[in-house]
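Rule-based calculations on the coordinates, nothing more; no lab input. For clarity, every value in this text was computed on a predicted model and none was experimentally measured. Cβ atoms are built from the backbone, for glycine too; each structure is taken alone.
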Structure 1
Amino acid sequence: MVKTKAYMTNGTYAFLKKLEQKHDHLSFYFMKNNNTLAYYEGGGKSVFAAGRTYGILLSKGEIERRGFIAMNHIPVTIEGQPVFEERFKQRQHAVETMPGFQAFRLLKPKKGLAYIVLTQWKSEAFFDEWRESKAFEKAHNKQSVKQPAYFADRPFLKTYTMIKEE
């Protein structure tokens, strides 16, 4: 199956594990911060009754069952979406060469305006090293305080730890 979409939902770990058992042909990834999030990639219709669907625009590496996930939510105006996507595709992805890097996804929402830039790291320490690096500064143009005109709202970051399964 071609993995052109990403699917996410929140719930209790026990409930989400039951979904995994019911759909054992899918590779679910479970992560937590204040709650539990289930994530999988595939094609077709979501198996989640209440979830979010994203198109996978860019992908590097494989999501792993262990690690640290950073999801940068970037609300982009409808008019600005082509510019945002093109800039992302043209940008040098220095993140891929950083120590501890595991995976990257640029996810476009099927509903709403918030794209997600998902990166997975071996640990939170590797993510912190990336955020303090010259490559991060260059990729995020830290000299400019003003947000791009195509941002619909302020971006925000959510981080997760993969749930270690027995």
Structure 2
Amino acid sequence: MRLLALVPIALFAALAGFFVSGLFREDPDALPSALIGGAAPALNVTELPGRAPLPDAMLADGEVKLVNFWASWCIPCRAEHPQLEALSQELPVYGINYKDKIPDANAFLEELGDPFAAIGVDGTGRTGIDWGLYGVPETFVIAGDGTVALRFAGPITSSVIEDQIRPAIEAARAQ
């Protein structure tokens, strides 16, 4: 009977230890990804009418690239759009339109410009699940061999480009 009284205390101690360990991670705000260093998942996407289609083969075409999940209904996607346009001058940026209406996606690109070398539509969210998406926007740096070099969740800013994305691009190019 006395041992049963210790079970809640032991459970509390275990949970407290788990939460405290999270405070001492290298970057407690980062959302980790199991994909880093592994092959990028397949792209089960459809075509966005009027735009270049996104072939699965581009993931391992020998060139470093970005894959950006976005949607027209996503306010942070609108905020990061100028950064994607700037990055598209340096390397290919591929877009995956996530759970969006086709006319809305096309209107978004007509209004803000199209920085994407090709676009696929993830209407069901299946590709997002395969890629471990938390939400949009999310951007992945993909090495030339198709491995995931970086995952960044949230809108890209100038400081994110300089501190995280550009170093990941350079490291992927050096592979």
Structure 3
Amino acid sequence: MRWLLAVLCLSLVSLSHASSAPAPAVQGKNVDKVLVLKSERKLHLMGRGEVLKSYRVSLGKQPNGAKLREGDSRTPEGFYWLDWRKTSDKYNLSMHVSYPNARDLANARKQGVSPGGMIMIHGTPLDDEYPEWYFHTLDWTEGCIAMKNADMREIWSLVKDGTLIEIRP
């Protein structure tokens, strides 16, 4: 029985050390939400309701209105999670937005269409024909949120998986 208590204590100690690692911070504050304002083409890193840092973003080719179905080239609107991330050969770094949510699924089901998926926040292609600034000045994605690669690297380091993202019109 004593060994069980010892194992339990050691487990708790190791967990407390793992979670005590300092999270990346902006102005000494942790990012607890990402807010995207589509009409302003802005992505804000939020900490306790305060804007900590802002970035210019590009949206889907049809930026007005919420995503309705797969292939409509619109960026979704609503509350989601940044639930996983990956490196991308085409778009450098990318973070997955948990679209579709329950509301999106219900709306698509009513219309008899697929809601789509694989909405990401990602960087800009490295293209010999078109420089990065070219992509940064227009809405060009299939519904994703794109940003300069340097900005995406910063977001990657400051935003943890499981962070809330709100996308507003």
Distance in nm of label points 7 Å out along Cα→Cβ at positions 47 and 111 gets 3.9 when computed on, of labels 1, 2, 3, structure 3
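When helix-only ellipticity at 222 nm (-39500 (n - 2.57) for each DSSP H run of 4 or more, over all residues; to 500) is computed for each of 1, 2, 3, which one produces -5500?
Numbers: 1: -5500; 2: -10500; 3: -7500.
Answer by label: 1.
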